[in-house]
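Before anything else, here is the set of structures, which you'll find just below.
Each reported figure results from applying straightforward, stated rules to the coordinates on display, with no laboratory input. Small disclaimer: the values here were computed from a predicted structure and weren't measured. Cβ atoms are built from the backbone, for glycine too; each structure is taken alone.
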Structure I
Amino acid sequence: MKSAFELAMERLSKAAPTKTLTAAQKKELAEIESICRARTAEKELRMQDELAVAQAAGDEEKIRQIRAGFAAEKEKLETDREAKKARARGDKAR
């Protein structure tokens, strides 16, 4: 007798079968991930430098602006990353 989990997994695999990725797709996905991590790290380093200057000046408003700007840029990078990964996988929904 199958467990509820096994039955649910069977239904899921019928509704949305898993796709196997080619070696080229895997390489492209890894490259996309690597580039995104590098860009995020670059932005974070820049933000830390700007934060240090703003903190030294005691400018709380500037500190909030820098943090909000970084959060927005990070979100944009993540959205771009996911869109590129979807295209690399061949997803038609995106």
Structure II
Amino acid sequence: MKTETKPYNPFNHLLTEADMGEYLTQAFMDEDPDMFIIALGHIAKHKGIAQLASDTGLNRENLYKALSGKSQPKWDTVQRIIKALKMNVRVAA
């Protein structure tokens, strides 16, 4: 008997801006650096890639590629995405 599964969508559980911020923070703390980019991609898709493309000046194809976790986007690209999503990244000691 074959078990049917569906892709995990974290936004079935993350409903507030605070939840999204915590999700991104936890992804940043992960040992795998790709997790931060993947989490940023989840948030971007939740808020809308078309609007993000307009806000960042990047095309949708490049956004999907940058946020796939299979590439290493430049910091300026990541920064533009974070700003367009109206999120803040803070580093504390």
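Looking at distance in nm of label points 7 Å out along Cα→Cβ at positions 8 and 56 over structures I, II, structure I comes out largest.
Among the shown structures I, II, from which was the value 1.00 of Rg/Rh (Cα atoms, Kirkwood Rh), for residues 24-71 alone calculated? Derived from II, not from the others. For semi-axes √(5λ) of the Cα gyration tensor in Å, the calculated result is 22, 17, 14, so let me know which of I, II that is. So the calculation was done on II. Thinking of I, II, which structure, once mean count of other Cβ atoms within 10 Å over residues 40-47 is computed, gives back 13.1? Computed on structure I. Matching task: -16500 is the computed value of helix-only ellipticity at 222 nm (-39500 (n - 2.57) for each DSSP H run of 4 or more, over all residues; to 500). Pick the structure from I, II. Computing helix-only ellipticity at 222 nm (-39500 (n - 2.57) for each DSSP H run of 4 or more, over all residues; to 500) on every structure in I, II gives -16500 only for II.
One of I, II was used to compute relative contact order in percent (Cα under 8 Å, 6 or more apart), and the answer was 24. Which one was it? Derived from the structure labelled II.
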